[in-house]
Structures are given as structure tokens and as C-alpha cells.
Structure P
Amino acid sequence: MNIGVLGGTFDPVHNGHLRIAEEARTRLNLAKILLVPAGQPRLRPEQSISPAAKRLEMLHLAIDGQPNYEVSKVEIERAGPSYAVETIAELKRQITAQDELFFILGWDSLARLPEWGEPSRLTGLCYLVAAPRPGYSPPDLRALEKDIPGISQRVMLMDAPQIDISASVIRDRVARGLSIRHLVPEPVNRYIKDNRLYLKRQEV
């Protein structure tokens, strides 16, 4: 069974996350997608994020009724900063030897992969599925090969969808009293309103 993994702070989960996940699922014929909210992002330790319980609830609302999607609490339940390689290793222990993991990330993140913890080990544990990001060029796999030998055989570059949505923009729009109905699933929009999330502007 082929399983997609999409991580993020999901503060909040938005339509861009879901469109990228669905594109990868259908293009690669993935049996399911695991959405993995971060505990404390390693590369943004100074940024304040919403409590895990609220981000989890928004994720569950966003995928309600979609049997090909699940939420994993593996990073939230692990103490300390979130490292992708540890997350993928833990998820590998939860599946069978015949299953394959496909880690979904952006072009920009793939280009910075040499900065991640144990990138060679990560590419040995899973395939990487890189989605386009507006304003970024496709990563240079030949350049990445110098730091992570063999990565070219473990990467799949997608050319769509081009999604220009960010959680920081959504939080800012809420703080300014602007609508986000076209940016997030409607149940998430209602949850944000009911729980009065993001009414204070956050530093990003």
C-alpha cells in the first residue's frame, strides 16, 4: 500500500494543503494520505502556534467524511522539536514491510533538504513528492545529488497545483476582520469564528 504523508503546522489547515494532498493522492494512486501536524517546528522554534488540540480539531473537521485521509498525532505526542526523519521512521514502524511512504513537501523545502536532519536517511525511508510553490523554480536535483547522493531516484516533482495560499495570510485576514471562506474548508472557517482564533495578529 502506498501512503502519502503531509506535515505542517496546519495553523490553520487550508484549501492549499488539501489540494496538494489530493493532487499527490490521485497522481500517484496513493491508498491514503496522513496529515501530520507538528508539535514544535524545528526551523521555527520562536514562532507561537495555536495549541495542538485546536489544530487537530480543525484537521478532523477538514477531512470529515473523506475515507482516504487520516490525521496522525505522532509529532504532537513526541516531546521536543519535530524532525521529519524521526516522524517518517516512526510511521514506517507502524506499517508493513510492503508499504511505501511518500513524503509530500514543497519545491522550496526540497531545495533546503541538505539543511534538514539526516537527509540521506530520510530519502532511504521514503519517496519525496515535491509540489510547486509560487515564486520558486523547480529544485536542481543535480545540485542536491552532491549533498544527498541517490536523491534523484527518490524524488517525484509535480508541476501542479500552483497554490498561493498561506496560513500566515489567513491569520492576518482574520485579525483584520476579512473573510477567509474561499481559503479554508467551511467547517474550519466556522471553527475559527466560534473559537475566536487569530483575532490578534501574530508575528510570522
Structure Q
Amino acid sequence: MTYMASDINALTISDEVAADADFIVTAARPNTTATLANTSFASGGARILAVATAGTSDNGKTTTITGTDVFDNVVSEVITSTGSAESVAGEKYFKTVASVVCSAQYAGNITVGSTASAAQAAQGSNRVRLKGLSVVSGGTAGIVEYINGTPESGTTLFKSRTIGTDNATVDRSIPSEGVLFKDGLSTKYTVGTVDMITLFFA
């Protein structure tokens, strides 16, 4: 009897790390380059970052964050603070952070941290076909997006919804050849709505 080897790959995403307002930069007033407390996330995924200032006269000051995206490409984002002591979130997902540089010293301490908006990628930016998925729900219902390309600029090909019952699992197989992600497969989700995602792709 001849056995055929499967070409199916599996990626398990386990990310229950809560948002952390000072995970990247703890409270400080750097003149230019900030000292980094952490440069990556325990889940191996990527997060949208936010800059918070305690000062009330920092309108127009900027923080430039440089690192890598879900596909390990170099990415940079400039986050502009307002005149109020508040947190301003960016729009790009950072898998790693290499530097945080301020345009000028802030009036009050700043922190740079992670939000609950998360993303991960399967097999880099390579062309893949998604054949099936298993999603273990967190305690809150939410949406998981399956994106052709990066989570910032790619196209969402379809979505699934978590049940909202903690540890409830939904398994789905995709018929025929699966769903083609010609520019790479990335998955976007909100921490707390998902306990675990397993993607089956070839």
C-alpha cells in the first residue's frame, strides 16, 4: 500500500496577552530616542501600538516607531500627539519594534504600549490556500478577518465570528481547493475574543 504525504501546514495562534499601555516604552521623557522595555510580543504576533502623554502641551509632537510587520518587512509609523494628555493609537501592526524616536522632548512622561488589536501571518507573504480552520472562542464575541496581504492594506476575503462562550470551538473545512491568498495570508482579531486559532493551509 502506498501512502501519500500531506502537503497541509498548520499554524496555531495562541494570543491572550492583554493590551499593555507601557509594554514598549515605560514612563519617560526622552529627548529623541526612547529606551525600549520590550521589542516583541510573547504570542509571536503583531499589535497596533499607542503613544500616551501625561503632558497637556504636546500638540503636534511626533513619535516615530520603526520595526517589522507581520511578514517581517521593515515598517515605520509616525504617531502625532494632541494637546491633551491622552493616548493616540496608530494604524500599523508591529511584530517587532526596533526604535522609538520623539521629534522633541515631551512636556510630560510618555508611554508606548500595545492595544488589543492583533494580527498574525501564515508562511510569510507566500501564496497559500486556506483549507480549514479551528477557532476557540474567548469570553467575548468578536470577528476574525482572513486577509489577502497585510492587515493594513490587504483585502479581507472572508470573516468568521467567535461565539463568545469561553473555550467553545468552531471547526470549519473549506471545500474544493480552499480559499486562495495570492499575496500571503494574514489574520486579524481582537485579544479577548479569541483563545486560539489554528489555520490549515497548503
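What follows is calculated from the coordinates using simple rules that are stated; it is not laboratory data. Everything numeric here is computed off the predicted structure, so don't read it as measured data. Cβ atoms are built from the backbone, for glycine too; each structure is taken alone.
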query: Taking FRET efficiency 1/(1 + (r/R0)^6) of positions 27 and 171 (r between Cβ atoms, R0 = 41 Å, to 0.05) from the coordinates of each of P, Q, which one would give 0.40?
result: Q
- request: Rank structures P, Q by mean count of other Cβ atoms within 10 Å over residues 91-98 and report only the one at the top, that is, the highest.
  value: Q
- request: Given a value of 15 for percent of Cα pairs over 31 Å apart, point me to the structure among P, Q it was derived from.
  value: P
query: Can you tell which of P, Q yields 1.5 when distance in nm of label points 7 Å out along Cα→Cβ at positions 59 and 187 is derived from it?
result: P
task: Work out volume of the Cα convex hull per residue in Å³, for residues 83-122 alone for each of structures P, Q, then name the structure with the largest result.
output: Q
- prompt: Among the shown structures P, Q, from which was the value 0 of helix-only ellipticity at 222 nm (-39500 (n - 2.57) for each DSSP H run of 4 or more, over all residues; to 500) calculated?
  reply: Q
